[in-house]
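Asks: Please find the structures below.
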Structure 1
Amino acid sequence: MSLKSSVEKIPGYNSLVKPLHWAQALRAGLKYDWPAKKLRVIAVTGTNGKTTTCFMIWKMLNQAGRKAGLLTTVGWSADGQTLNPQYEHMTTERVGVLNERMRAVADAKAEFLVFEVTSHALSQFRVLGVPIEIAVFTNISPEHLDYHKTFAKYRMAKQKLFKKAKFGVINADDENAKYFEESVSEYITYGIKNGDLRAKEVKLSADGVKYSCGDIKVKTQIPGKFNIYNSLAAVGVGKKLGLTNKQIEDGIYSLEAVEGRMTRVRAGQKFEVIVDYAHQPDALQKVFDSIGEHKGKIISVHGGAGRRDHGTREPRGEILGRESDIVIITEDDSRDENPTEIAEMFVRGAEKSGKKLDQDLFVELDRRKAIEKAIGLAEPDDIVLILGKGHEKTILRADGPHDFEDIKVAEEILQK
C-alpha cells in the first residue's frame with residue numbers, strides 16, 4: 001500500500017486537510033488573477049451525464065456564435081474549436097490546472113465557460129472564486145462514498161454548487177430534485193414525466209433520439225434514453241440565455257459524438273462494439289437500458305478501480321450478470337489494490353445473477369486480452385460492451401500509469 005493511501009485512512013483525514021485545500025485554491029486564484037471572474041460560467045454537476053451535457057451546451061453556444069470554453073472529463077477547449085485531450089484521471093482538475101485552463105479560456109476572449117464540477121471539487125474548494133451564473137443538475141445516485149461516507153453528505157456537496165449559483169436547471173424526474181430546488185433562488189426544471197420543460201413524442205433509435213419540447217423539436221446524433229435528459233438540460237440553458245429555438249435545435253444536433261460515451265467502434269465487423277465510461281451501478285444499468293431490442297448476445301467487459309467504492313463492486317457484478325449473456329471481468333485502474341481481489345467481488349455479484357464461472361462468466365485480468373476474448377466470442381448481430389474507462393488514455397497499475405485506450409485497443413484487435 002502506498003504512503004498516500006495509508007495517510008488517507010487516518011480518521012478524519014478529509015476534514016483535516018480542508019484548510020490546505022482552501023489555501024491551495026486561494027493561491028491558484030491569486031496566481032492566475034481569478035480568471036473565471038471574466039467569464040459567464042455554466043457549471044454541470046450530477047452522478048451521470050455531466051460530460052455529454054457539457055458538450056451539448058458548449059456546441060450549442062459556439063454554433064450560435066457565443067464563444068465558449070470547455071472543461072470536462074474527456075477534454076478541454078479554450079477557443080471553442082480546438083479540443084485538447086484530458087489525461088488526468090479526474091473530472092474537475094487539480095486547482096492549479098483548473099485555474100491555468102480557465103486563464104486560457106479568458107485569454108481566448110470567450111464569453112462563456114462550460115465545465116463539469118464534481119462533489120470532490122466542491123468539498124475541496126476547487127471552485128473558490130468562480131462565479132456560477134447557471135448550475136445544471138443531471139441526476140444523483142450513490143457514488144464516491146469512500147470519500148463522503150454517506151449519500152446525504154455526497155448530495156450536500158453537490159448542493160453547494162447551487163448555493164453559489166444565480167440560476168438552476170434541474171432534472172425534475174430525479175427523486176432528489178427538491179434538494180437542489182431549495183438551494184437556488186431561481187430555477188427551471190426538465191424531465192420526461194415532470195418538469196417545466198418536458199420531452200414528448202419521444203422516439204429512440206440507434207442513430208439518436210427525437211422528441212418535442214413545446215415548440216422546440218430536438219434531435220440528437222447520440223443514442224440512449226439518457227440523452228433525452230442531457231439534451232433537455234441544454235434546452236434549459238439555451239432558453240435561459242435567450243437563444244432562439246433554431247439555435248437550440250441546431251446546436252444540440254451538431255454534436256456528433258463524445259469520446260468514450262456510447263462510442264461505436266467500427267472496422268467492418270458484423271457485430272457492434274461499444275465503449276462507454278459507465279463505472280457505477282446506475283450508469284451501467286442505463287447503458288443496458290439504452291440498447292433496446294437486439295438480435296444477438298450481449299458480451300460485457302468490465303472491472304473495478306482500486307481505492308474506489310468497494311460497496312458498488314458486487315452490485316455492478318449483479319447488473320452485468322443479469323443484463324449480459326457473457327461477462328468478462330477484467331482490470332481497471334487497480335492502483336495499489338490486488339486486482340484479483342477486486343475481480344472476486346464482481347464475480348460474486350455475477351454469480352448471484354446466475355452466471356457460472358468458465359461457462360458464461362470469465363476472469364481475464366489483462367484488459368487487452370479481455371477485450372480480445374470478447375471480440376473473439378462475438379458473432380453477427382452480437383453487441384460487445386467495453387465498460388468503465390471510456391475516453392481514458394492510461395490505466396493505473398501498482399507501478400504507475402501505462403498507456404491504454406479502450407477504443408484504440410478495440411480498433412487494433414478488430415483490424416487483425
Structure 2
Amino acid sequence: MDTIFALASAHGRAGVAVLRISGPHSHWAAGQLCALPPVRQAGLRVLRHGGETLDQGLVLAFSAPNSFTGEDAVELHLHGSIAVVAKVSEVLAQMEGLRLADAGEFTRRAMDNGHLDLTQVEGLADLIDAESESQRKQALQVLSGAIAEKVAPWRADLLRAAALIEATIDFADEDVPIDVAPEVLGLLCRVKEDLVAEQARTGAATAIREGFEVAIVGAPNVGKSTLLNALAQREAAITSDIAGTTRDVIEVRMHIAGLLVTLLDTAGLRDSDDVVESIGIARAKQRAEASDLRIFLLQQPGEAFDVASRPDDILRYAKSDVSTVAMPSVSGKTGAGVEDLLAEIASKLAPKTSSAGVFSRQRHLLALTTAEIALGKAINTLPRASVMPEVIATEIRVALNALEGILGHIGVEDLLGEIFSSFCIGK
C-alpha cells in the first residue's frame with residue numbers, strides 16, 4: 001500500500017497547519033526531514049531537506065495499529081503559511097513511495113483496517129458538516145458506534161434463530177429439538193418490534209441531521225417577508241406594500257435553541273389569475289404541507305387557508321404595530337413578539353428531537369424496512385416450519401444481510417466512492 005500525505009487542517013493562512021502522513025514509509029519519510037521523536041510523544045523539530053531549512057514545528061509519530069488509519073503515521077504541525085505547506089508537500093511528493101492522498105483516503109484506510117465501520121464514517125462526515133449543537137451531539141453519538149451497538153443484539157438474535165432453523169434442515173435425521181418454532185418466534189418478534197420502533201424514530205433523526213423546515217404561511221401582504229427578515233436578522237426577502245411580491249419560496253437557514261432550522265417565506269395564499277403567481281401559490285401549499293412546522297400569520301379571527309391544519313401549528317396575528325385585532329400577535333417591523341415566537345418554535349420542535357433515534361439516513365431506513373419485511377415473512381411461515389424451513393432460513397438471512405449492510409460489512413461497495421468523495425483530501 002502506498003504511503004499517502006495531505007494537509008489535514010483547513011487550507012489557507014492559519015496559525016498552525018497539520019500535514020498528515022500515513023503508510024509503511026511514513027516514519028522513514030519524516031525521518032528524512034528531522035530526527036523522529038519517540039512514538040506518541042510530540043517533539044519540537046527543525047525540518048530540513050537538502051541542506052535547506054523548511055520550517056520548525058511539532059512532530060508526532062504513531063505506530064500501527066495505534067493511529068487513526070491503523071497504519072504507521074506521522075503528523076507535522078507546521079506554521080500555517082501557504083508557502084511552508086506548499087514547500088513541505090513538494091518535498092514529500094518527491095520521496096519514493098509517497099503520493100498525495102485522494103479525497104477521504106485516510107478515513108477509507110481507517111475503515112479498511114477495522115478502526116471505523118461505515119456508520120462511523122458517516123458520523124464523522126456529519127460531525128465535520130455539523131452546523132448546530134443538536135447535529136454535533138447526533139454526529140458524535142454515531143461516530144462513537146451507537147448504531148453498531150443497536151445492531152449487535154439484533155444480529156445475535158437472528159443468528160440464533162437461523163441456527164435453530166438450519167439445524168432442522170441439516171440434521172433432520174439427527175437428535176435435535178423437534179419443535180424450535182416457539183424460540184424462533186420469540187427471537188424474530190423481538191427483533192421485528194425493535195425494527196418497527198426504530199423506523200418510527202428515523203424521521204426525527206433525519207430532521208436533526210438535515211435541519212427542520214418551518215414555513216410562514218398567510219395571505220398576500222400580511223407581513224410574511226418582513227417577519228422572515230426579523231427572525232433572520234437580515235434582509236433575506238424583498239418587502240413591499242404590493243401584494244404578491246413573493247412569487248417563490250425563499251429559504252433562510254438559522255439556529256434556534258441549538259437546532260438547525262430552515263425558515264420558508266412562501267407566496268401569499270389567494271385565488272389568482274396570474275400564471276406565475278399561481279405557480280408560487282401552489283409551491284407555497286406544497287412546502288407548507290411538507291414542512292415540520294407552520295406559522296400562520298392571520299389578519300383577523302376566523303381566517304382560513306386551503307392548507308390542512310395540524311395540532312402543533314403556530315398562530316400569530318400580523319402587524320401588531322398597526323393592528324390590535326387579537327392576541328397573540330407579532331410585528332416583523334418593530335420586532336414586537338418575535339422573541340416569544342422564537343421560543344414557541346423551539347418548544348414545538350424540542351419534542352420532535354426527543355424521539356430521535358440514531359438511524360438518520362435514507363439507506364438506514366431502507367435497510368431497517370427490508371429487514372422488518374423479511375422477518376414478517378419468516379414469522380408468517382413459522383406455522384409451516386416443518387415443511388418450509390428453507391424459506392424461513394432464507395428470510396432470516398435477508399434480514400441479517402440488510403442489517404450487516406448498514407454497518408458496511410456487505411453489499412455497499414457502490415456507496416463507498418460517493419461517501420468518501422465528500423471528505424476533504426486530508427481526511
Structure 3
Amino acid sequence: MVKLLYLVLDGVADRLADPATTLEKAFKPGLDYVASNGVCGAMYVIGKGVAPESDSAVISILGYDPRDVYTGRGPIEALGAGMVFKEGVEVAFRANFATVDAGTLRILDRRVGRSLTSEEGRALARAIDGIDLGVHDGYARVKATVGHRAVVVIGSRRYRLSPMVSNSDPAYERRGLISVASKLYRPYIRDVEPLEDSEEARVTAEIVNAFIRKAVEVLSGHPVNAGRVGRGLPPANALLLRDAGTYIPRAKPLNSKYGAKFALLAEMPVELGIGRAFKADVVEIPLPSDNPREDYRLRLEKTLEALGTHDIVYVHLKGPDEPGHDGDQELKRRRVEEIDEYFVQPFLKLMPRDVALLVTADHATPPSVRAHTDDPVPIALLSRNLKPDPVGRFTERDCARGVLGVLEHGWVLLPKVLSLIGMKPKAR
C-alpha cells in the first residue's frame with residue numbers, strides 16, 4: 001500500500017501582492033523538484049478572508065472543518081504542554097509573555113523581542129502560578145512552554161466559568177471560538193469582555209482581568225526582569241491571553257478517519273496538542289538549536305522511522321514562520337533554504353518507492369505584514385502514479401496554476417490527495 005509523507009512548512013507562504021515572495025527568492029532545488037515532477041495547486045487554509053491562527057489552520061489541513069470541532073487554542077496548548085485542567089470547570093488560554101508600559105498597559109513588544117529564554121519563562125511563571133486573585137474565589141495556574149509562550153488556566157472555587165470571553169491580546173479577534181489575526185489594532189492590553197449574556201462569562205472576564213493586572217504587578221518587580229533590564233533586554237512583565245477554551249476537541253480520531261496508521265512529528269505545544277487530541281501517534285522533536293544541519297538530520301531520521309511503521313506521517317517544520325512575524329525576509333529565505341538542503345533534498349534521495357510526498361503550508365506569514373494572512377498557500381504532490389503538470393517551481397504563483405487548482409478550504413486537501421495516490425480515505 002502507498003504511504004504519504006505530509007510535510008508542512010510553517011508560514012512559508014507570502015502575499016501574491018508582494019513584489020517577490022520568499023519562495024521566489026529562495027534557492028530550493030529540492031522543493032522545486034517536487035513541484036516540477038509532481039502535481040500542484042494552492043488553497044485557502046480555512047477560507048478566503050480568514051487569516052487563521054496556527055491551531056485552527058492545522059486542524060483544517062488535517063481534514064477537519066474547525067467550525068465543527070474547534071474548542072479554543074487554550075485547551076490544545078495545555079494538552080501539548082502536558083498540563084491537566086478540569087474540563088467544563090476551568091478555562092485554558094494560550095498566553096504570550098510581553099513587554100508593556102506598566103502604568104498604561106501599552107504593549108511595547110508582544111513577544112519580548114523573542115529574547116526570553118525558556119528558563120526565564122519558567123521562573124516568571126512560577127512567580128504567578130497559583131496566585132489568589134481576590135475576586136470570585138478565582139485562581140490562576142501558569143505554565144511556561146517555549147520562549148515567550150505559556151498556558152494560563154483560570155478557575156474559581158465558587159463559580160462555573162465560560163470560554164465565551166474576548167482576548168486580552170489585541171492582535172487577535174475572536175469569531176466564536178476561532179480567533180483571526182487583526183490587520184490593525186491599538187497596542188494596549190484589552191479588557192477581557194464576556195461574549196455572551198451569562199453569569200459564567202461575566203465572572204470569567206472579571207477573574208481574567210484581575211489576573212492580568214496582578215501579573216503585571218508581580219512580573220514588573222521580578223528579579224528575572226531586573227536582570228534583563230540591566231542587560232539592556234526588554235522585561236517580560238505582562239501576559240497576553242487569547243483563545244479561551246474549556247474542552248479538549250472531540251472528533252473522529254485520525255487513524256479511524258482515514259483507515260490508516262497516522263503519526264505526527266512536531267516540536268511546538270500547539271501541534272503536539274492537536275496530535276494528541278486527534279489521537280495520532282505523536283513523536284515529539286527537540287526544539288531547534290543553532291545547528292540546522294543536525295536539527296534536520298534528526299527530523300529526517302525520525303521521519304523515516306515513522307514511515308517504516310505508519311501509513312501517513314505528518315511533519316511540521318517551524319522554521320519560516322518566526323522570521324515572517326519579525327518582518328525579516330532574508331532570514332525567512334535562509335530558513336527555507338535550510339529545510340530544502342538538509343531535509344527535502346536528503347529525503348528525495350532516500351525516498352522509498354511506496355511513499356508519496358505532499359508539501360504545503362499551514363498559513364501565510366508574509367514579512368511585509370508580520371502576521372498571518374488569508375493568502376492561499378502552495379501545494380505540491382509527488383507520487384510515482386501521477387503524471388506531472390507543467391508547474392516548474394514551488395512558489396505561490398506557480399503552484400496556483402497547477403492541475404489541482406485553488407482549493408477553497410484546507411480540509412478538502414488530505415482526502416483529495418489520498419484519493420489521487422490510491423489511499424482511499426474512509427467517509428467522514
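Each reported figure results from applying straightforward, stated rules to the coordinates on display, with no laboratory input. Quick caveat, the model's predicted, so the values are computed rather than measured. Cβ atoms are built from the backbone, for glycine too; each structure is taken alone.
Asks: Thinking only about mean count of other Cβ atoms within 10 Å over residues 60-67, which of 1, 2, 3 has the largest value?
Replies: 3
Asks: Who wins on distance in nm of label points 7 Å out along Cα→Cβ at positions 348 and 388 among 1, 2, 3, i.e. which is largest?
Replies: Largest calculated value belongs to 2.
Asks: Further question on the same structure: Thinking of 1, 2, 3, which structure, once helix-only ellipticity at 222 nm (-39500 (n - 2.57) for each DSSP H run of 4 or more, over all residues; to 500) is computed, gives back -15000?
Replies: Source structure for this number: 2.
Asks: Still on this structure, I have one more. To test your reading of the models, identify which of 1, 2, 3 gives 17 for relative contact order in percent (Cα under 8 Å, 6 or more apart) when calculated.
Replies: That value comes from structure 2.
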